[in-house]
1. From which structure (I, II) was FRET efficiency 1/(1 + (r/R0)^6) of positions 132 and 188 (r between Cβ atoms, R0 = 30 Å, to 0.05) calculated, if the value obtained is 0.90?
2. For which of the structures I, II does the calculation of percent of Cα pairs over 21 Å apart return 61?
3. Assuming 4.4 is distance in nm of label points 7 Å out along Cα→Cβ at positions 60 and 156 as calculated from a single structure, say which of I, II it is.
4. If mean count of other Cβ atoms within 10 Å over residues 52-59 is calculated from each of I, II, which structure is the one that comes out at 16.2?
5. Tell me which of I, II gives 31 when you compute relative contact order in percent (Cα under 8 Å, 6 or more apart).
Structure I
Amino acid sequence: MDFLVASFGSALRLIASLAPDLVDAVRTSLAVSAGATVFAALVGVPLGLLVGTTEFPLKRAAVTVLNSLMAVPTVVVGLFVYGFISRQGPLGALGLLFTPTAIVIGGTLLAAPIVANYAMASARGADTRIIPTALTLGAGRLRAAGALVAEIRFGILAAVIAGFGRVVSEVGVAMMLGGNIRGYTRTMTTAIALETSKGEFAFGMALGIVLMMVALFVNLFLNVLQRN
């Protein structure tokens, strides 16, 4: 117990002193997570709205696929992307492996199904008369879709936040695609794994506290949006 108390005190001191390695890991995590969330929203929101508001022959299969993709292990996504961007892969010439861009790509693939499912659920829960009414009043398809998005804006924002929460807390993709390079691709989760294995438990705990604070803030904000 004394070990945990002493480590917790040391962790708080590291956070208060803004230790450079800690700040670098936090900054990298937030940067790649934000980038992945933006791209996941650009893909997931339109996809979720399309599946949620239109009828087509394979709709049930599409919904099943989206639901299944939410449970894909991060290491599987990392393995898939690694195969594409490694030197032997079709995109190897771009030199993306072990860069923040690679982590963003993997994070996008992780978060997009979550964003799409939240967006789809929000579209399904909206008044079904919104789009037909807008079209009847002379709006085009794009403006009608905009009216729907305005109506379910809290659900869309919740979808984006849920996607961010998924990306910021994962370790498999960041480790496999980023390489855990100090000051470049080392995120909070990969730094926690590394420092703990080195015996630097206090430093790992400091990062864990920051990560928990980020996750808590994201979840509190998400709960507020869901109530709205």
Structure II
Amino acid sequence: MTADNGGRRERRKAQTRAAVRETAQRLFAERGFDAVTIADIATASDVAVQTVFNHFETKEALFFDERTPWVEQSAAAVTGRAPGADPVRALRDYLESDLVRVLERESRAENRGYVEALEASTSLQARERTLVEQAGERVTVALTAAIADGGWSAAPAADPATARVLSRVVADLFLVAGRALVMENRRLVLRAEADGGQLSAAREATAGTLDELERCARELAGRLLDPAGGLSAGEWPAPGR
């Protein structure tokens, strides 16, 4: 196979994937996620059922395809930050930007079917929680490296085990809070209460929440990792302290 032939083949595969995704997501919005089968998607896309599975492992993966860039990009905001930049601030800034985009997109009338499909399907809700967990693990790995190397101004260099625990707490604080903000906005959308004023308030709440979480994360790091505090690497406070 020549390079040119290989390139054409990859383009055709990408076009087929995009067409299947577009068709499936339209059907999900029109009928609801659980009412649509893979066979329905294949028929509407004019491809074989196996072709759908060649591109998408599950129906849930098809629903979320290209709708969850934050799963990878949250960690990328940490690893790709400018030299000397604060890793937790990089995460905070990326999440604010992404959350505002999500809040605005899900509040548009043309995207109501997407929100309704999520609300009606327990399997989609479970998949979304799994995506948050996956993003949290990626962010944890990225923050662990930064904190262990002393790259976070809020904390001195720490042993990898201590850095990982702190990183996991910080990652989950930010990502779970982000999901809570999105879920509240969806509730308002479904109650037809989302408007310009509500979106403005949601943007302010997002910024304020992330600011407070960053402050709390820095305070926690200071308490756990400050050598002057008398806490040696790997030690943790007893419950209730």
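Every number in this text was worked out from the coordinates using simple rules, so none of it is lab data. Just so you know, these numbers come straight off a predicted model, no measurement behind them. Cβ atoms are built from the backbone, for glycine too; each structure is taken alone.
1. Of the options listed, only II reproduces it.
2. Working: I: 61; II: 64.
Traced to structure I.
3. II
4. Label of the originating structure: II.
5. I
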